[in-house]
Structure I
Amino acid sequence: MRLFVNELCKIKASKSVKGITAAFFCFAILAGTIWGRAPSPVFVYGFGSPFMWIFGNGAAGFFLYAAVVAGLFASEFELGVIHNVLESGVKRSSYFIAKVIAVFGVTVLIYLGGIAALCLFKCLTVGFGPADLIFADYGLKVLAFNGWAICSLLSYVAVYILIACLLREAVPTFIAAFVITLCELFNLFRGPVRIAMDAIDFIKSDRILSPEFAALFTPCIYILVISLAAAYILFLVRDVE
């Protein structure tokens, strides 16, 4: 528990994380008050806010935060912080798990906080939306959609952590993370970003609870598990100078 709390304090003290968090909340406020005026009630009314967030910036901008966190991970290798902690007798497995849980926890909190801000400002400006426009099983669909969205976000966080464990320097980690995300945005390969963007079609057709929607995000689970497992093995077996 002490390791976990310590990791949270380090992330909280990071100026880069604070800056990215502020940027996302500003984006959520803009999306709730100015943007998202499309004819579709999903994007116009407040009840569509939980579905607007990943469409607005979750599919692309949020992965910048993942790159920042991975940079923090890599910079601790570079600055010798991890070496000093392990030399003090802390188990590698416990330290790695504490760092990953802290990073994942903060990622989810920022994501949910962005949705809450977007929903609040959207409802204040246009209302929650008439009853006949609300999806059937709306609450369940919100949980399903955002659950899979979080899965896609964490899968990219895991990829960036793996890159950090491989390169162990902040600048190369940022460059590699940026290149990977940029390549996917230009549709050079299909990964969590493209999958999250494809999910918008399921909103419009009201098929969020369909097996096809779940299958859309299934690759994210494999990416998450494989990347974390590989990063964990690297963290355990490689020397920390």
Structure II
Amino acid sequence: MSNYKWVQLSDTYVELRKEDFSSVPRFEVNDINPLLMEKLDQNGVDYWLEGDDFFEPHYVLAAIDEKQLSITAPLYEYDITKSDHVQISNSYTEETTDPAEYERVKSIYLQCCKEVADEQAKVFSALFEEKSLDGGISSVVTISSDSGLQPNYFYEEYIPSEYIKVCEVNIPFSRGKHEVVFIKKMNAKGKVVTIKVHDFYKGLVIGKGGKNIKKVTALINAKYIKVI
């Protein structure tokens, strides 16, 4: 394949490189939470963690059924005396992972991300409605900011865009879990909006000097928000 070259790295190891000797890309991401891990497993994508104290840890993704391909291209080795790659063979053939796998894995990953986000949005909406005391205008939902927790938690990164975070309270000794008061996004058209919350949250919703509730009032275009 004319777009690639082989590079001899040792007596037993040869690596496929792009035409300019840069590495053939792998698909990498910084973090994968347990919900996404489960979805990737279901869709045939493997992942492993790389990195150490000197380099930022990241996940490398690959299809479990990686497509292999025999690639014939010139073979080079790096000559330290010339500070350059030197061709040592016109034609070298070896079986390796199909370079097109990068795009295939990326496509599966993005689809899995969308599916998890859609599923979590449904979970969030159900929790919001279940715990609402005012018919679905506002509610308190328990969320987690810790991506290391197990899949039966709702993750903060998946909060649907049609909800506004009003205030939150950390849950002690819970590894990133907190109770958050949300209000649905709306255009109140200058009318009064009444929300009902537990007494514990009323002061937090209003905020010092009413600062918090005034900010939310402006966001939903209300005359004012009455907290009961």
Structure III
Amino acid sequence: MKYSILLFFICWHNLVYSQVSVDTYLETGSTNVSAGLFGNFSTQISALFGSFSVSTGGLLNFSNANTSVFSAYSIQAANEFKILNLPVNIAALYLWKPFSADLRESDFGLLAKFRTKHWGYQLGINSRIYYFTNSARQKYNFADSVATSIWEPFNLMYRLSYYQSLGKKWDFEACVTNFDRYIIEQETNPLLQAKFSYKLNDKLLFYSDLGYMQAGLLNMRVNTFGLFLRGAVLWKIN
């Protein structure tokens, strides 16, 4: 994590020549494991240097089921270039989630993005590791022969979006995907989202997401699922 933060601040001295934006949202909803309503608060900072961009952010979770308020950290670096005269964005991402006192999740991924006027396509892969913390291994006195981590070497990431302008200031997006800001689900666990955005001016954009997380496609419903509503503001500083 400290190396990711260092990478972002190495670029900080060049921000006067870049476009910087701050994306902050509040989110509420419920799932079958949240023990009632949950609340999330996130802030992400992004910097654009020509065709190269870097962003980082964290998530605070307020829920009866959580033992820790800080629940996720992410960083992403991307570059946009042309393939057969089509603008394609390629991003490398890292996600870290301390989802319990003893267990951690780390995700590494590559994601390609392409958009037309009305359609957006994202396709990528990620590798995930679940592991016990050092303190947990000491607390439970695991034997050396006991595996304390699980590695998922390959998972598919996808997102299909439809965009529609509703006027000069209003836009609408609907999508089906298996990942979100701080969530990467299995391929068979789709997330459905509807997003409305309002552009106040060149600096401020307000948007709201309504999402439904499936418990699995053609599976027994044993995974996390539920609804969430998100309200956010995107502020371009320079």
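Since every read-out is calculated from the coordinates, none of them should be taken as a lab result. All of these numbers come straight from a predicted model, not from anything done at the bench. Cβ atoms are built from the backbone, for glycine too; each structure is taken alone.
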Task: Entry that produces 1.7 once distance in nm of label points 7 Å out along Cα→Cβ at positions 141 and 157 is calculated, selected from I, II, III - done: II
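Given a value of -25000 for helix-only ellipticity at 222 nm (-39500 (n - 2.57) for each DSSP H run of 4 or more, over all residues; to 500), calculated from one of I, II, III, which structure does it belong to?
Here the read-out was taken from I.
For distance in nm of label points 7 Å out along Cα→Cβ at positions 29 and 93, the calculated result is 1.4, so let me know which of I, II, III that is. The partial results should precede the final answer.
Values: I: 4.6; II: 3.8; III: 1.4.
Computed on structure III.
Which of the displayed structures (I, II, III) returns the greatest value of distance in nm of label points 7 Å out along Cα→Cβ at positions 101 and 133 on calculation?
Numbers: I: 4.3; II: 5.5; III: 0.9.
For this comparison of distance in nm of label points 7 Å out along Cα→Cβ at positions 101 and 133, the top structure is II.
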